[in-house]
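Some structures to go through are shown next.
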Structure I
Amino acid sequence: MTGQKLYRKARTRIPGGTQLLSKRPEMFLPERWPSYYSKASGAEIWDLDGNRYIDMSHNGVGSCILGYADPDVDAAVHAAIDGGSMATLNCREEVDLADLLCELHSSAEMVRYAR
């Protein structure tokens, strides 16, 4: 299914065609904006029709300083998943991150994570 055909279908099931207002094609180029991607790597992104673009828009939802599919980031994520990503106990990385955040923000003495 082409990107535009899928987007027309999505608008019948999802108000505005997407879950995020910031990614609505109507904000950019209605009926022509490539709404869906098939793959992304670095700063490049391919739509469902095989067209390649340089992503100079929202990079997903916010800035993506490493680009998409960065090999080092992907390897770290895969290692975390392989180690188990959900458990009753807490992971040590939350303490490591708290130390780093307090170091970066010298006025902070403690950290609280939130969703």
Structure II
Amino acid sequence: MYNDLYGPAPAQKNPAYRDVLYAEELIGPDTVDTMPLETIENFSDHGRVRLSVEDNIQQARDELAELEKIGIHYDQVTKQLQDEGVQKFADSFHELFKGIEGKKQSIQAKISAR
């Protein structure tokens, strides 16, 4: 996870894409999208709000069927991505608390030294 330790997150993975592509293409009911501050600012400036997750549904179904034929299974891929995503958030959360604990100990040591 990107944060102050690692620098800003990239706004998009491919610079040829619109800098708000990932935000624009994930808009729909019951969806949650996490974004770095830069993407939020860019989306506020020039993002387009529309019900994008329902675009090209039949094409998406056809492509998923083709992937299934060559052994790429949607349920398996999404479970792996979800598991990896949760682990990354958990790791970042634990790092945050380690950092807080380190700062706390440092402050306590300074106070005790007085």
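Taken together, the values in this text are just the output of simple stated rules run on the coordinates, not laboratory data. Because the structure is predicted, anything quoted here is derived from the model rather than measured. Cβ atoms are built from the backbone, for glycine too; each structure is taken alone.
Taking helix-only ellipticity at 222 nm (-39500 (n - 2.57) for each DSSP H run of 4 or more, over all residues; to 500) from the coordinates of each of I, II, which one would give -9500? The read-out was computed on structure I.
In this comparison of I, II, the computed figure 20 for relative contact order in percent (Cα under 8 Å, 6 or more apart) is attributed to II. A value of 13.0 was computed for mean count of other Cβ atoms within 10 Å over residues 42-49; which of I, II is the source structure? So the calculation was done on II.
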